[in-house]
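Each value in this text was obtained by applying a stated rule to the coordinates, not by laboratory testing. Just so it is clear, the structure is predicted and the values come from calculations on it, not from any experiment. Cβ atoms are built from the backbone, for glycine too; each structure is taken alone.
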Structure I
Amino acid sequence: MLTVHHLNKSRSKRVIWLLEELDMPYTLVNHQRDPISNLAPASLKLVHPLAKAPIIVDDNITLCESGAVMEYILNQSESTLKLRPELNSAAYYQYLEWLHFAEGSLALPVISTLLMAMEKRDGANPLDHYIAKEIALDFSYIDATLAKNSYFAGDTFSAADIMMTIILEIADSLKLIEDKTNIKRYLGVMQERAAYQVAAKHG
């Protein structure tokens with residue numbers, strides 16, 4: 001059975017959500033952040049050298065990195081629920097773009113904003129200007145997409161929505177999407193899903 005190594009207050013909630021959507025059996029191992037440093041515990045490093053969640057273990061396969069983990073799980077699933085579009089369709093390439101956009105283009109400015117808020121900054125440094133530009137560009141693109149589509153890969157919920165929702169939640173907590181009505185609406189719909197709510201209970 002597949003084992004999920006989950007870190008509290010992390011993006012590994014995605015993997016639990018996906019497994020719950022697919023109704024796939026799994027074993028959950030919870031790891032807790034250090035209460036002082038807020039860093040991942042040494043227990044995760046025993047599973048994977050990067051010590052970053054999510055990590056899955058399935059027989060002789062150990063994987064880190066959300067996108068790779070999501071694709072692996074979808075490849076193993078026997079569910080009739082298809083959470084990625086048909087290979088080589090137009091929707092499939094939309095799916096791929098957003099699946100990788102979440103941890104590629106979008107994660108950098110969002111996580112940088114989180115870290116920069118921990119410092120005293122006057123907002124005049126090159127990094128501040130770059131992150132502000134990326135935030136404006138990325139969220140305008142996302143909001144415009146969701147003005148036209150119900151989901152990121154068109155009209156059907158997919159694993160790309162799971163990837164995007166979690167990073168959008170972080171952005172929401174940082175008040176980066178206060179004026180983005182389509183993103184706000186979308187998050188509300190995602191958070192109503194039963195499988196999401198199971199994953200959210202794990203923190």
Structure II
Amino acid sequence: MPTNTRTLEYALSVKDLLYAIDLVGTFVFAISGVITSIKRKVDAFGASVIGFVTALGGGTLRDLLIGSTPVGWMTNNHYLIAVGAGVLVAFFMRNKIAGWRRTMFIFDTIGIGLFTILGLEKTLQIGLSPIIALMMGTVSAVFGGVVRDVLVNRIPLIFRKEIYAMACVAGGVVYLLLRHFSEDEYWPIFVSITVVITLRRIAVMRNWSLPVPR
């Protein structure tokens with residue numbers, strides 16, 4: 001097989017992986033938004049709206065900031081299907097999900113891990129600098145949660161002293177380093193997502209937090 005053909009197939013497979021990550025992140029963030037809304041006694045319509053903005057808010061803002069318009073979910077109905085699936089799972093399995101310890105934390109943590117690397121890579125692919133890409137990766141991960149928390153009248157996690165956005169930044173830095181020094185495009189993605197999820201989980205378990213100015 002010619003080298004250029006193998007390279008094309010490899011690039012396409014990485015693109016497919018990132019696309020799958022995007023859909024999975026959209027799905028889990030929709031669940032996170034609905035579960036949070038149910039706990040705050042929001043009605044079914046309101047919970048669905050919050051699930052939608054939680055799942056797509058970060059990616060929408062990222063695409064607007066980097067000039068990628070129309071934004072992704074407006075040109076691909078698979079994102080809306082992923083949101084709808086997440087909303088339905090959250091509604092029909094809410095009693096079972098509600099019994100899981102730290103349910104919202106689980107889905108939210110998975111979501112920020114997936115969206116951090118996705119947003120970072122999408123920004124790099126259009127030629128912007130690594131610093132801007134790191135910022136956009138963090139925006140992708142946390143902005144949907146910010147909107148969710150504001151809509152349910154709660155202080156967003158990013159504005160508390162918990163390790164939240166900093167976990168995204170740490171995972172993003174790891175991804176940039178691995179991407180620079182490694183010729184493999186697969187394992188840096190999985191390693192960096194794991195870093196975000198693991199750091200966030202350990203920070204909560206050990207009560208790590210950022211200092212509060214006094």
Given 0.40 for FRET efficiency 1/(1 + (r/R0)^6) of positions 72 and 192 (r between Cβ atoms, R0 = 25 Å, to 0.05), calculated: source structure among I, II: I
The highest value of volume of the Cα convex hull per residue in Å³, for residues 96-167 alone among the shown structures I, II is in II
When Cα Rg over 2.2 N^0.38 Å, for residues 24-143 alone is calculated for structures I, II, the one with the largest value is I
Parent structure of the calculated result 2.3, given that distance in nm of label points 7 Å out along Cα→Cβ at positions 48 and 64 is the read-out and I, II the choices: II
Comparing distance in nm of label points 7 Å out along Cα→Cβ at positions 40 and 112 across I, II, which structure shows the greatest value? I
Comparing mean count of other Cβ atoms within 10 Å over residues 80-87 across structures I, II, the largest value goes to II
Value -15500 of helix-only ellipticity at 222 nm (-39500 (n - 2.57) for each DSSP H run of 4 or more, over all residues; to 500) was derived from the coordinates of, among I, II, structure I
